[in-house]
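Enquirer: Below are structures written as structure tokens.
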Structure I
Amino acid sequence: MSEQILQNLSHFLPETTLAITFCVAILTDLIFRKKPQRVAFVSFVGVVLTMVFTYGQLGTSQSLFSGMISVDPFSVFFKMVIGLCTLIIFLFSYYSSEVQSTVRRMGEYFALLVALTLGMFLMAGASNLLMMVLALELASLSSYILAGYTREAADSSEASLKYILYGALSSGVMLYGISILYGLTGATDFIGVNKALSLGGTNHYTLLVATIFIIVGFGYKISAVPFHFWTPDVYEGAPITITAFLSVASKAAGFAMMIRFFKVSFLDTGIVGLSAGMWVSVQGFEWNKLLAILSVLTMTLGNLVAVWQKNLKRLLAYSSIAHAGYMLMGVVVLSDKGIAAVLIYFVFYLFMNLGAFLVVMLVANKTGSENIDSYKGLGYRSPVIGVAMVIFFISLTGLPPTAGFIGKLYLFAALLDAKWIWLAVVGAINSVVSLYYYVRVLRNMFLRDPEGSAEPIVLSKPQLVLLMLLVIPTLLFGLYFTPIVDLANASVVMVGIR
């Protein structure tokens, strides 16, 4: 038993490192109360070490702690995305006026970021229903506190409270669905659920109810309609750094957990003669049609409501809801090609979405406003910021020659390959709608005169370097994307899938 535990721990180094970093960060904050920069340094170094250990797991396929956690190419891919996002948010925080203005609580801020990252790492590898809930709750509890971090802001406490209420409700519904699924199968690990369902005799209506309840929990985490109600208010009330983190890393963790659950639990491995990379549901249970409905609702509502927004953080909140709908299209098609398209999209989404939030933060630091009207004339006052925002918005729309175009290209290719023509058409129409509200911001930047005596926004050299670190990949991956595609295709492998 002890040997097995030690062997499992040797493959659990990234999560162990994050747990140790969290404890050390808290102790550092207690000892050096007036020097929160030390907590930031400890946390940053801890996440860097975590990324090194995660990189060392490439090519590994192990089931740990009696099937509670899986370490495989799929989970490692998402851990790399989440870890990279965390490191970028640390850099964001150094230049955020919202974070820097709360020096007394800054140590708690960085420690909670590490705890949130740990929860997301566990979500990426969770292969047991109980582990799935525990990981989700760890990530949720940390994000509730971080969403209300700027207590001085009028809407911060409201954002945190709404986040808690919606999170508690969705977690309760999800737990009820899990209890029903356990009653049907007598198993909590995904492979055990799959084996029980493969034997037949399961009531389809009860299974449908359980699945819908579980989807409520997933939908809340990825901001899918109709479980998105918390997203606009939380994104607007939380610090911009936390909003950016939730819009990328939280979605990545939610998608990783959802894809693993459906693919491992409901994949029929006994079918012979399927074309390479295709998979079918156990007993013909077509849960993917539920996700198709969610996908359409999510992208359509997200894009249509974004058209009316005047606050840029709120606009990007609805934009992120729409992008969750796009990524759900890849899960619907029931193929490795679809899952690979989701992985590819997440890498590109990380750079273009974080880049857009970085511009919002830099402008808010100077103007104190997140309103779209405050961007009037920005393209002439600060050409670098204006051009960068154009690149990020073009990429978010999905136009060439940016990374966003390649991401959507692979998503639509997977849909067409699986004969989901109508869903591809809906996705294309929604992409056209999204162009309208992105162009509204660009129009203000380049076709409107600034209001009053608007001063230019001058970037420091580190801020300029950080901006370029997001602009360059957004353009580069639109022209040369083969390494990302190859890595994504190699990362669809999961423990328990033959």
Structure II
Amino acid sequence: MGPLRLRPRLSVALTLTLVATAACSTRSERPHVLNRQAELFLNDRAWIEASDGVALTPASVRRHPANPLLVVDRPWERTGILNYVCVLHDVEEGLYKMWYQILGQQKPDGTPSDPGDISSYSRALYAVSRDGVRWEKPELGLAEFQGSTKNNIVFADPNAKPRGTPVYWVVKDHAEVDRAKRYKMLLNLWDFRGRGVGMATSPDGLHWTFPDYANLLGGFDTQNVFFWDDRVGAWVGYLRSRIGGKRAIARSTSPDALHWSSPVTVDRPLGDDPPSWEPYGPGIFKYSRARNVYVLYAAGWDARSGVFEGNLGLSRDGVEWFRFHGSPFLGVGGGGWDRGSVMPIPTETVVDGQTGVYYVGSAHGMHDAAPDRGVGLALLSEGGFAGWRADGEGSVTTRLVEACDREPSLFLNLDAAEGEARAELLDVRGAVIAGFGRTDCDAVSRRGALVEIRWKGQPSLERAVTQGSFRIRVHLRRATLYGFRVVMPRSVNALF
């Protein structure tokens, strides 16, 4: 990989006005082949050939009114502080699963730990929800606390001698043929060689087998994350690194989740970041509901104030990143329970038809050993990480595309609840395809990730698709466009 590239900085107020020219319609242009997946525009111009009267707009989140959704309220939780949290949206089982860490101030038997050492005797606890909002703490019967197993403790620190913070991240591997290893956990681990990360396995996410040795050595002292990346055909891990005395994010790959490559830095504080700002943890995941979309929920830490807030980053490959500057996309609450710090949890979830962003919040700084922490939820439009907004009249024209289906429909991911959107299809020369013009299109005035666009007298896009490659031009009025999808309506609920 080449040297780390300086990420482009765009003001969210920037208005791009580009006019398509005849040169854009040359015969040599190769179309972007669609594959039934959703396409998101993000911050770049990978799918945009021309635009007029629109501005890049980052995600706008809304805190859930039921916050905080989970708090420390059981005797075995009060032995320490709520620290890192992992959430898994198990669509297969229709459940939301949470593993959360209590950094203990007591040993597993309830006796006090060493004075001032809150990193010792960490416990992993478990909660479950059917709607992503109301969480239950089941009696698991797995670990003893003060003579009883009637608790939701999954395990205590598996390290023989507690040293530091044994944080973990859990995924469910649907391709794993060995049912005993269906769940995988990346956790901080120490062996005779020193510190690193190791891979634990489980058949159900509750009964775990821990490794004897670290799989990758290094001082990765935070919530490191990993996932299967279908774009590169490998497991990808994002780990804490340091450059110039500041925290950074490194990337490692593995064919089997056991043997990992040497981590390479992919994000770090740069010259236009505040001098006291650092990305505290590698909060990255691959968004599965669209093609080639990687999302960074950076727990941005200000070393001067001690405040954590959520910063948003986007990437097409998980290596080159764009981070939005200015106001954080998930800042501290205005005087509420999360007024001191928030740390987003980097996981893909859908709650009530919207993209959910779970986070750990506190009325204090996250480095304060305060007992008031909880888990909250913020919501944004599904896949609405970044959109192109027209406050008045505007338009976005895609590059030349080619559909894979013969009779698909066009679905837009947009927010036109306070305005409207229409679309038209253009041929390779830039001319409107007969029957698919702006005036033929029914206006839509609503928000959603799958807003179907219809043209009068056209049951599908067949007439446009069969004539060859085409462009999509979306006309916006007081609306935001996030992406599009060209797929047969009967396949709209599938990823492919």
Structure III
Amino acid sequence: MENKEAPKSDFALRLTSPKHVPFKFEVNIREANKSDFFGHHLEITGRDPVTGLRKTCCYSLADKAHSAYLDFYEKLAQDFGLRLPQNRGPQKKNFTAKIAYQEVLTQNLAPGILYGYGDPAVLRVQGNSDEDVWYYLLVTSNDAPNSFPILRSRNLTDWKLVNFVFPAGQKPVWAADGELVSDYWAPEMHQVKDEFWVYFVARDKHSRELCIGMAKAARPVGPFIPEEEPILRGNIIDPHVFVQEDGMAYLYWKEDNNDVWPGELIDLLAAKPDLISELFVKPEDQITASFILTVWPWARMLEPMERFQVIQVFIEAVITRYLDFYNQLSNLLEKQPASVQAHIRRVRQFMKTPMFAQLLSADGKQLVGNKTKILENDLEWEAHLVEGMWVTQQESKYYLFYAGNDFSTDQYGIGVAIADSPLGPYQKRPKPFLQSTAEWWAPGHPSVARGPEGKQILFLHAYYPGQAGYKQFRALLAVPLKFEKNQVLVD
């Protein structure tokens, strides 16, 4: 990230900090036009962290990628004393987890696969004989022109791209499409009788809310025909389907409240700037909060994932002490007027990201009965979210694997909870089941399938060290599992 001079007269948006924030900023922003190399130009005036004097610096983001924003905030940490992004801090040298992850796919196999193998879902399909077995892998595609690569393998080692669930030009009619606009996430394919059902996440093209969609095909390689409307709306992600032997199926999903509470908290602080000093003890966190309040009117106009990149450093200031912060909000309640109390309760409500499950209709298009909350983030390591679940039945127990913490840092990991029925209640293991290692960061979004030798194998994605972030490459890894005495171990 270089400081670059930009013509002051060209700035289209001029922002100043709200009154009574601890640290004052003036921020002028110009978004580059399509013929320009840069993503955004910013002119920022604030206090020098060493001299205490006011100064002005100009920045140009090379593009709107996650790495560009991390570079930008790394420079702001130097120039104005903001919090250093976690992914720009000193890298750990000694990870406590010593897990021998098996490397399955560590590079893009075909030009249509742009971002690797995030949110991997593996399905074992049995043919007419014991030897006639294929494994199918579906993965997240983000805003790629071709959505949801379908890869196939006989042995879980040699894979070939055979199709896309939604090739370019064949997206669902209700879903947004286009670079930096669409988010096609977390596809799963399941065999139900003679059909293959795919559940997935996409953004509604009008509201931009995340929804769960469905598509069906007669063959696992497609062609897949999507439903004309989502089967579930409401800013929800990570659909998982557990199919019992009798064909009864349950849909699991997660409320994406972690996309809501940061904005609610920023709005609260904008209305009550004096809370910044009460909620954030470290000076760098107070400076960060003050800066984010200043640019919030701009950030809230951006597409959802770019908005996340703008405010991620603020989110990190909260989640590094997440449970303490949550309790601190609770302690503030009695000191505040009724309107502020209501706002604090709203923030606290959305700081929980519950998972739900509900019975599916026979055709898989509708939910039946009532939903059941099966999990929410309440452990220290999970911080502000749990997501990306997968349920497998082993003998009489149901094992729910899930991910927790920030997907773009080395704090992300995989947990496990155990129950006696698909709907729980689930008992969590208190510590992560899988964590980052020196070789692989942010293991997440697990799926489980029986391997060629009969053992259960857990598949997951992970980043190369220091390269975690939105639309960064994610490798496909695996670990063999061993289930015994109502617990699960890495075999």
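Any read-out appearing in this document is the output of simple, stated calculations on the displayed coordinates, not a laboratory observation. These numbers come from a predicted model, not from an experiment. Cβ atoms are built from the backbone, for glycine too; each structure is taken alone.
Enquirer: Work out which structure the value 3.2 belongs to, where distance in nm of label points 7 Å out along Cα→Cβ at positions 430 and 462 was derived from one of I, II, III. Before the final figure, lay out each step's value.
Expert: On the way: I: 3.9; II: 3.2; III: 2.5.
Comparing all candidates, it corresponds to II.
Enquirer: Same structure again: Can you spot which of I, II, III the value 0 was calculated from, given it is helix-only ellipticity at 222 nm (-39500 (n - 2.57) for each DSSP H run of 4 or more, over all residues; to 500)?
Expert: Values: I: -24000; II: 0; III: -5500.
The correct label is II.
Enquirer: Oh, and also: Out of I, II, III, choose the structure whose coordinates give distance in nm of label points 7 Å out along Cα→Cβ at positions 374 and 446 equal to 1.4 when calculated.
Expert: Details: I: 2.3; II: 3.3; III: 1.4.
Only one of I, II, III returns 1.4 for distance in nm of label points 7 Å out along Cα→Cβ at positions 374 and 446, namely III.
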